[in-house]
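Several structures are given next for inspection.
Read-outs: derived from the displayed coordinates by stated rules, not from any lab. Everything quoted here is computed from the prediction, not taken from an experiment. Cβ atoms are built from the backbone, for glycine too; each structure is taken alone.
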Structure I
Amino acid sequence: MFRFALLLCAAASAAQTAKPPLTLDEFFNAVDIRNIRVSPDGHAVAIETARADWDADRFRNDLWLYRDDGRGSLVKLTWSGHDHGPEWSPDGSWIAFLSDREAVDQVWAIALSGGDAFAVTHGDEKVHAFAWSADSRQIYFATRAPWNKEKQEAYKNDWKDVVEFRESERGDAIARVEIATGAVKPIAETPWRVKQMEASSHGTTLAFLTDSVSERQEAMETYGIYLVDAEGGQPRKLVQRPAVLDSMHWTPDCRHIFFSFLNGAVEGSYQDAQPRVYWVDAVASGARLTRWSKFPGAVTGYTVTQEGGLLVTGRMGTEVQVYREDPHVFVKQPGRPGTYERISAAAHATKVAFVHSTLTEPPEVYFGEGLADAHPITSFNRLFTERALPEGQPYHWTADDGVTVEGMLIYPPGKLGEKNLRMLTLIHGGPEDADGNHFEADWYQWGSLAATQGWLVFEPNYRGSIGYGDEFALGIIPNIVSKPGKDILEGVEALVKDGVADPDNLTIGGYGYGGYLTNWLITQTTRFRAAVSGAGAVEHVANWGNDDTTYDDAYFLGGLPWDMMKNYNDEAAIWQMNKVKTPTHIVAGADDVRVYVGEQYLLERALRAQGVPVKLLIFPGEGHELDKNPWHGKIKVREELKWLETWAAAR
């Protein structure tokens, strides 16, 4: 049996290498499936995709419609390239979405019976969130509280082009617009920004979830779930706990609201633990909160079923599988290995849709009665099935404190299981993220392309990663880079000891938190021949002051800078730059707030002062996510691969 399994693996590898290799251009023409929504009756699926438009120097966001009509037809629903966030009307006759075709996001709608899409809302202020009314005749929407023309002109005369950093910010106004007539009625106001809203199926109550007006995490009172009468009135805060919340949905009986937790103090003291799902009683006084089944891994997404239960996508190690809520426990559903995401269930049927991928299977949308019955309904990324793709497998090692750590090994096509390979350690960001058995082709996760070019890619799920329990995720406090950095180095040493990695041909890189760790690790060892670092800090005080997620920085370092000065300094790579010998390639978005671009200038100057080979690329107009111009991400990876080849040992 074992010999037969080896023969099967050899045959699969041979089949892969018989195909042509994947090119840089093909890699960056991958289609990203951003959203899927099953119609209420389960007979159709709305799909949002994003792809590079090289001529226009931007990404296109398009909407598609799949009809389960016996033929299984998939048609393009919109053509502007500016459309996102599709939502079905409760009666299934309309799809509304956001579009910035006319400068800023407004709500648009298209009838399933035919006709062109049209703008439902109008104005100079961007629509932050919208929701259908229960009768499908109206749409609720939220924008920054609008000013009349006189007030706008007076403000401009006073301040010209000067930015009042906080004073110019203001909260949102919520209104309702009639689809048929365009008549608008004010509903409520809030001092905060509205992130999401959803009307109860009874039609009596609108729920909305808030964010800070600046979208910076600086004060926990800005976050919450509120209820307001659908006809208007004073909002009532339902969830009082100081926490950043996300992904809110009513139960079918309108008695509870589900929501996911990102960070804060939903139960107990503040934590940046793994994502969880809770529900809150929306009817009884006291707004009782209940954690919905204590899943040991990370809940990466969920959908509410017609019975009022949950289907969740949950990460355990390197796999993201689907789990069904059974009273007080999540039960894994029969499915295929790999990664499930974007799960969506019909409101009044048993149909479900999701995106599935593995290292050797590109992402496509699947649809059916359940996981076992689901079949692919798209072929957006078919080209990748015709190319020689890398294969991979999990790898485990033991840290110095006895904890088992896991990572993913991605082998060059046709070389699964081979030894003494040149190796790139590619570190995920977050830190609350993880790598595993999934397919992704972009500027952030480009391990498959590196493997195609002959690198064994090691993706370590170091302490701080999700999918291994809360204790593992929180195990980096207050050693924000030194603890996970040690895990990574021990993983590299284990691979060298096992004969998998060539000790004379090791390289390293990462973006975001992966950049933090790359910057730290090149101060701890000189064995890496080259490094590629993106958006990574080298100190923590200025970065704390500029970061839009201020809470997690202070949390992971044990407190505020003036209270924990030693931690901030001990975990800062800048104080050890005199040890660095590794040639380092650096990239940054010019407008990055998450990791201040000044950190990259600081790193470049420090390395140049030490005589270390270094290069810095700055991408204009980009924030932390390189999502404005597709050329930026493509050039980033192209140059990083060149840098690795330049400094790698001759093969």
Structure II
Amino acid sequence: MSVIDSFASSFLRIELSLRNLGFSDLGLDSIGRGRICAGNILHAQPTGLPVHLQPSGPALFSYVSDQTGEALWTVSCSDKEIVLTSMFTGEKAEDFVLLFNQKACHATLLGRITDSGMEVPCVLHLPGQGSFAVSCDQPEIRIGYSARRTCERPFVRVSFPAARETGPAITYRLKVVAIHPDLGPVGNDPIYDGFKRGFLNIFQVNPNSRTLANNASSDPVPFIMYSCAEFARACPPLPGGLTCLDLVKMTVNRYLDGFLGYGQVGYGCSAASPPNPEFVPWPSPWTTLDTLPSLLISAAICAEGDEDCRWARDRWGVMIEMAREMIAADRDGNGLVEYPRSGNYGEQVSEESRPSNWWDCINFGHEDAYSNALAYRACRLLAPLAVRLGRHDDAETLNSFADRLKQAYVPAFLNPETGILAGWRSADGQLHDYWFTFIQSVAVSYGLIEGALAGDLMDRIFTKMEDVGFNRFDLGLPGNLVPIKKGDYQSDETPPERFGVPRLEDGSDGFQFYENGGATGCWVYYAIKALCITGRKKRAAELMRAMLQSYANNSFLGFGENGMSKDWRDWNGGCHGYEGLLTENFMALLCIVENGAEILTDAEQTGIGASDPIML
């Protein structure tokens, strides 16, 4: 008779190692449709204590010491819960370890993390699959949490401490939960399955930096924090009373206290931020132009839930100094912040001379339309907070600068030859316009562009997409719709099909790869939001429909057959990313919360419904 070594329900499946303490696989479907992924766990590692698995029934297992025959750990299962119990027997105690295969599953623990580990309760989230609410009957326990990507088998390690001699048995509960805003009756439609399983996908806590990051083993990046903050507003509370805004505030506090992330001077290559093999250093002499606006937007959003303003009052001194530093980047007094790097055509992009924003392979410099849009947003959010705090002079400074920026924006960036906003104006006065989709969308979303011009920008961008033949909205959107020329792109010898670095002067050999016109879900949120603002709701619904289907199919997670990841695609769907999970790919889920009624109304016109096939 074979040993029973697994348990399965429509919500979860586990496989247990026969001779090593731990699971040999673990998967879940938080909405109970039985769609459970395999291969999430690396093989359980041998421990110093010889054990064997002893089933006591179809849902109860014990790991028994080979030496004494006593049970050290029990594993009890039900349809939606796993219970792990550790008993001290006098032998050396071994922790129960979940070693996630990060190539297959970018698992993360969401909670308050300290030097000694993750506090309980917390959430174990498996992107695209759902979540476990993790609790312990001894709340002082800290769960071990680590992650690495610079090794042969990248992993996320979650370890449940065993009972020690000084304490009684310890019980951990992992309960399957689907954490998302309520969609009402429409939520029964399978097209929303990805929304419900993966609403938390945008949040990844990196245990090495103890911050939110690109993913659990990737860099902490302050210039993406604003997207996490905007998204956190819409999240329901996490089990145990923690909120996603608490995760944002935890991270913002680190940055306000002087922690450095990718994009900041000295990150990974200074005494303040010593080298770490898991992080990509930032040797450039300048902090990106979008870093301060991003942190200020995040801080302002954190303060919105601060009813007594205590946190905001304590932090205001640092926040307003950051704001003044941001405003002071308008060195010529024309109302726009400037980056020290010129952005002139042909200026070499290198590790020591990085561009001014998130798009760090593109020659963004000097006056950058995207970073200025974020600076505008930061001022408009911070000014009301300043009023709440009685800092009326600060509010006037912020609003005055926002007014000047808005007045200067269109004259500086609107290209009369194309009728759209260019990406940047370089120090030599030239506009660099590659039909950037995200520039138009962000400017409209944040109210920098209004009225007829806003609608015209969105129409021109989508008409251009038709002209150049892009229609794969299931892949997201390209950042630019025409090739970026060699003199405005990263100047190393990387093959074009990897990072889009062209060898031809016109950039055509690098086009559709990575930031040179590759498609990603990272900026779709702003396109949908701008379409809704300008009344293009039918097109917004078409775009949202395609994205929802991709979310249901986990199309932005993991790696393709070519070894590159799905977070960046060419226009035929080929994979060209490297992270495996890039959190901003999931921000478009916020559109369902913010514009749900409008999108659903237009969805009926565009054919979104239960009758549409979902390719699983």
* volume of the Cα convex hull per residue in Å³ was computed and gave 172; which structure, I, II, did it come from? -> I
* Can you tell which of I, II yields -5500 when helix-only ellipticity at 222 nm (-39500 (n - 2.57) for each DSSP H run of 4 or more, over all residues; to 500) is derived from it? -> I
* Structure fact -> Value 0.00, calculated as FRET efficiency 1/(1 + (r/R0)^6) of positions 91 and 283 (r between Cβ atoms, R0 = 25 Å, to 0.05) from one of I, II, is from structure II
* **Structure from which 25, 57, 18, 0 was derived, P(r) over Cα pairs in 20 Å bins from 0, in percent, for residues 43-410 alone, options I, II** => I
